[in-house]
Every structure is written in C-alpha cells, then in structure tokens.
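A.B. asks: Several structures are given next for inspection.
None of the figures in this text is laboratory data; all of them are computed from the coordinates on show. Just so it is clear, the model here is predicted, and its values are computed rather than measured. Cβ atoms are built from the backbone, for glycine too; each structure is taken alone.
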Structure 1
Amino acid sequence: MTGRVAAVIYGFVSYLIFSASFAYTPGFLGNFLVPKTIDSGPDSGLLQAILINTLLLGAFAIPHSVMARPAFKRWWTRIIPASCERSTYVLISSLLLILIFWQWRPIGATIWRVEGWPAVLFTTIYGMGWVIALASTFQIDHFELFGLRQVVDALRGAADRIQTFKTPLLYRLVRHPLMFGLMLAFWATPHMTAGHLLFAVLSTAYILVGVRLEERDLVAAFGTSYERYRRRVPMLLPRLPGGNSMASETRRGG
C-alpha cells in the first residue's frame with residue numbers, strides 16, 4: 001500500500017509540473033506575462049543560437065517520441081511500476097520543455113510583422129490553437145493521457161482498463177486535433193521572428209514524424225477500425241467545405 005500511495009503522490013507531482021509547463025507555453029510563444037519568452041533572453045551569435053535551439057528541441061523530441069513507443073514501454077515497465085509509466089513520460093517531457101524555456105536563445109530578425117485587424121486575427125487563431133489542443137485531451141481521457149488515472153486505479157486495486165477506440169467531436173474533424181491545435185499556436189503570430197520561425201519549423205517537422213509513428217501504433221492496436229478511420233478523416237488539417245482537404249497529404253489519407 002505504501003508503494004501505491006507513493007505512486008499517487010508521484011503522479012500528482014508529475015501532473016502539477018506538466019500543468020505549470022503547459023500554462024507557461026502560451027506566454028513563452030506569445031511574448032506576454034511570463035519573464036522569459038521566445039524573443040527574450042541572452043544574445044548569442046546567430047550560428048550559436050541556431051545550434052543551441054536545435055539541440056534543445058531535439059533533446060525534447062527524441063525522448064518524447066521514443067518513450068511513447070510500445071516496445072520502449074514494455075522494457076521500461078520492467079524497471080518502474082506500470083502505473084507510473086505515463087507519469088514518468090509526462091514528467092520527463094515537462095522538464096525538457098522547461099529546459100527549452102530556460103535556455104532558448106532569441107534570434108530577433110523579423111520575418112513578418114502585422115498590425116491592426118490582421119494582428120487581431122493572428123492572435124485569435126493563436127488562442128484558438130491552445131483551446132483546441134487542451135479541449136482535445138478532455139475529449140478522450142485527459143487524466144489517463146497525463147498519468148493520473150493509472151496511479152489512482154493502482155491505489156484502488158482496479159483492473160487495467162481496456163483501451164477502446166472512440167472518435168469524439170474534434171476527432172471527427174482531424175485524427176490528431178491536439179497536434180492541429182499546437183500547429184495553429186506555433187505559426188499564428190503577428191510578429192514572427194527568426195527564432196520563432198525556427199521553433200515553428202522544427203516543431204512542425206517533429207509533429208509530422210511523430211504522428212506517423214503514432215499512427216503505426218494505432219493501426220497495430222485497433223486494426224481495421226483505425227484503417228477505416230484513416231480513410232474517412234484527414235490527419236492534421238480539416239477538410240474545406242465541399243470535401244476538399246486543406247493539404248494534399250490529407251487527400252492521400254495521411
């Protein structure tokens with residue numbers, strides 16, 4: 001019982017650290033409210049800033065993707081309790097995100113800057129992106145996604161939950177609404193600096209690779225149900241009225 005209680009405490013601490021890092025991110029990318037943003041911090045030479053920032057994003061992306069794969073989870077749960085696997089994933093990802101906030105080097109050259117109603121439009125899309133990303137987690141199982149349900153179930157001695165395939169509202173528009181929302185947030189800014197552009201490009205590239213790896217796992221888990229879903233719903237970009245996709249990759253089924 002002591003171990004199960006410790007797992008619950010660990011799960012809640014991991015969730016709180018995730019919540020703090022997630023709440024900080026809109027201010028970091030949007031340059032408001034928080035002390036350190038994507039366009040503030042110590043100046044570095046251009047090449048040094050590009051190298052440091054690329055390494056920071058790589059240090060986040062590689063563990064974040066590797067630790068999500070079923071083969072890694074099977075190996076990892078021989079070392080740690082299975083109930084703590086997701087909380088550990090969440091904790092490590094959150095700490096690596098905090099590292100990005102702390103060590104990111106600004107590159108201040110302006111790529112575009114708009115004012116007036118275009119700036120309002122960009123800001124609105126930016127906010128919508130974060131709302132979509134967060135809402136998508138609650139449409140499946142927010143607390144399971146971030147590890148709380150697993151540690152609480154272990155404390156209660158509940159049987160392992162059977163993973164079911166479901167497609168609530170946002171998942172009927174795109175297969176990965178969380179990533180769609182994040183991409184909106186990464187790109188929708190009235191003032192795009194070179195540093196912000198580097199973040200957006202590399203993060204989008206990681207998303208495109210990551211969702212394909214995730215889809216391979218989903219096909220293995222759900223078989224023909226997911227294959228039919230892939231043929232019916234675009235991967236990342238919603239279809240325009242009339243049935244045309246916003247990108248050729250979604251017309252091919254992602």
Structure 2
Amino acid sequence: MVGAPYEFDQGDKTKDFPLWDKRSQFTDDSVMTLAVADALLEAGDQEEDAFKRVLVYSMQHWGRKYPYAGYGGMFVHWLKDRDPKPYWSFGNGSAMRVSSVGWFYPTLEKTREVAHWTAEVTHNHPEGVKGAEATASAIFMARHGETKEAIKAYIAREFGYDLSRTCDEIRPAYHHVETCQQTVPEAITAYMEGRDFEDVIRTAVSLGGDCDTLTCIAGSIAEASYGVPAEIRAEAESRLSAELREILSRFETEAAGRMERMQA
C-alpha cells in the first residue's frame with residue numbers, strides 16, 4: 001500500500017516521503033497475497049494437485065471480486081479463463097503473493113515445496129518459481145531467528161541472486177520492471193539494509209520501479225524479523241475491505257495455532 005503511489009517510477013527515489021496519503025491503497029499484491037492465504041486455510045496439508053485446485057479457485061475468486069487492483073495483462077486473461085493454465089511467466093507476481101507460505105509450514109523444505117506450487121499455477125518459468133521460493137525461504141528463516149547474514153548467504157547460494165550491491169548502487173539506474181530477476185534481489189537488499197520495519201519499507205520505495213511489489217516482498221520479510229508497528233498495521237488494515245481483513249484475521253489465528261502445535 002505504501003509503495004502504490006510511487007510505482008511506475010513516480011517517486012523521487014528518497015526515503016523521505018509521507019508514509020500514507022489518499023493514494024495509498026491495496027493493489028493486486030494485497031489481493032493475491034490474501035488469496036493465497038485463503039487457499040492455505042482451505043487446502044491445509046493436501047497434496048500438490050488438490051492444493052493447486054484450491055489455490056486456482058481462490059485466486060480466481062478474489063481476483064474477479066477486485067478486478068481493478070492492477071493485475072498484469074496475461075494474469076487478467078488467466079483470471080477470466082474457465083480452464084486456466086500456467087503461462088511460462090517470470091513476472092514478480094509469484095513472489096509478491098507468497099508470503100503466507102513462509103508462516104505456515106514447519107520446515108524450510110516444505111515451505112519451498114509449497115512456494116513452488118503457488119508459483120507454478122501461473123508463473124511456471126524457472127525464474128518465476130525461484131522468486132517465490134526465495135521470498136518464502138527468507139520469511140521462514142527470519143521468523144525462526146536467523147541472522148540477516150545467514151539469510152543472505154542462503155539466498156545467494158540456493159538461488160544465485162546477486163546480493164552484493166548496496167541500495168545506493170542499485171538506486172540510480174533502477175526503473176520499473178516486473179520480473180522476478182529484477183525485483184526479488186532488490187527487495188531482499190532493501191530488507192538487508194533496513195534498520196526496522198518502517199525503514200525497510202522506506203528503503204524499498206526509495207529504489208523506485210515497481211514500488212508496491214518491492215515493498216510487498218521486502219515488507220513481508222521485515223515483518224518476520226521485526227513485526228509490524230501497531231500504528232502501521234492499523235492504518236493498513238483500515239484500507240482493506242472487510243472481507244479481506246477477515247481472511248487476514250483467520251490466517252493469523254491458524255498460523256499461530258500451527259506454530260504452537262509444532263512447539264508442543
């Protein structure tokens with residue numbers, strides 16, 4: 001939401017901007033993130049084929065309810081299709097919607113497997129799958145207390161992303177691009193440099209480009225490290241519809257319960 005007013009290179013590439021204004025609203029990132037969360041609640045621990053059927057239904061259901069959230073052209077066609085198929089995409093949509101997976105499973109291996117599934121229903125190109133797996137992995141590791149150095153090393157080793165650049169090095173030439181290859185590493189770098197949740201969000205927006213997706217990915221990892229400040233959470237929730245807030249509430253309750261059962 002915070003990044004939405006500045007996407008398509010409409011910002012000034014600065015961290016000094018109003019965190020909220022009337023243009024700060026939920027976009028396709030929020031809708032699809034909650035659609036995946038809703039599918040996890042419905043599918044539980046079902047096997048791949050059954051899980052994907054539930055996921056496709058949920059994504060189409062919520063996408064059709066919010067048709068003007070800002071989806072990419074190919075995804076719009078997928079939402080309307082009666083028999084939707086993956087379309088070899090490596091767009092950043094697979095990474096922007098995966099965060100709930102990082103909170104739902106007991107192992108990193110299972111987290112990666114389900115993240116892979118959530119990408120494949122649309123973004124079945126290897127880079128699209130990789131973006132989803134990398135994002136979910138970073139969230140899983142962060143919520144289990146891994147250091148940023150350990151997360152950075154794992155992501156670079158497992159997924160081959162270049163995380164050696166600083167945000168100051170990325171920022172000058174960075175522009176609006178919607179691929180995983182040119183969104184996920186930049187979002188992870190913003191997370192690495194941020195000092196707290198809000199600073200991660202501001203750092204991601206300052207890079208420019210596809211700001212709502214950058215902040216969605218970077219912020220989802222930052223939440224696992226720092227939590228979300230109460231005032232930011234309240235403001236964000238107030239900008240969701242009641243039915244989307246209800247998914248969020250149910251998911252958080254179920255995810256917390258799963259974590260308690262695993263620790264028992």
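A.B. asks: Quick one: helix-only ellipticity at 222 nm (-39500 (n - 2.57) for each DSSP H run of 4 or more, over all residues; to 500) came out at -21500 when computed from one of 1, 2, so which one is it? Intermediate results must be reported in sequence, preceding the final value.
C.D. replies: On the way: 1: -21500; 2: -19000.
That value comes from structure 1.
A.B. asks: For structures 1, 2, calculate FRET efficiency 1/(1 + (r/R0)^6) of positions 152 and 232 (r between Cβ atoms, R0 = 35 Å, to 0.05) and state which one comes out highest. Numbers along the way, then the final one.
C.D. replies: Numbers: 1: 0.55; 2: 0.90.
Top value of FRET efficiency 1/(1 + (r/R0)^6) of positions 152 and 232 (r between Cβ atoms, R0 = 35 Å, to 0.05), among 1, 2, belongs to structure 2.
A.B. asks: Consider the structures 1, 2: one of them gives 25.6 for mean count of other Cβ atoms within 10 Å over residues 32-39 as calculated from the coordinates. Say which.
C.D. replies: On the way: 1: 15.8; 2: 25.6.
Working through the options, I get structure 2.
A.B. asks: Thinking of 1, 2, which structure, once volume of the Cα convex hull per residue in Å³ is computed, gives back 142? It would help to have the intermediate numbers written out before the result.
C.D. replies: Numbers: 1: 142; 2: 116.
Computed on structure 1.
A.B. asks: If you work out mean count of other Cβ atoms within 10 Å over residues 72-79 for 1, 2, which one comes out largest? Please list the in-between numbers first.
C.D. replies: Working: 1: 12.0; 2: 15.1.
Structure 2 gives the largest value of mean count of other Cβ atoms within 10 Å over residues 72-79 among 1, 2.
A.B. asks: Out of 1, 2, which one gives 3.8 for distance in nm of label points 7 Å out along Cα→Cβ at positions 16 and 40 as computed from the coordinates? All intermediate terms of the calculation are to be shown ahead of the outcome.
C.D. replies: Details: 1: 2.6; 2: 3.8.
Computing distance in nm of label points 7 Å out along Cα→Cβ at positions 16 and 40 on every structure in 1, 2 gives 3.8 only for 2.
A.B. asks: Hey, semi-axes √(5λ) of the Cα gyration tensor in Å, for residues 56-119 alone derived from one of 1, 2 reads 23, 12, 11; which structure?
C.D. replies: Answer by label: 2.
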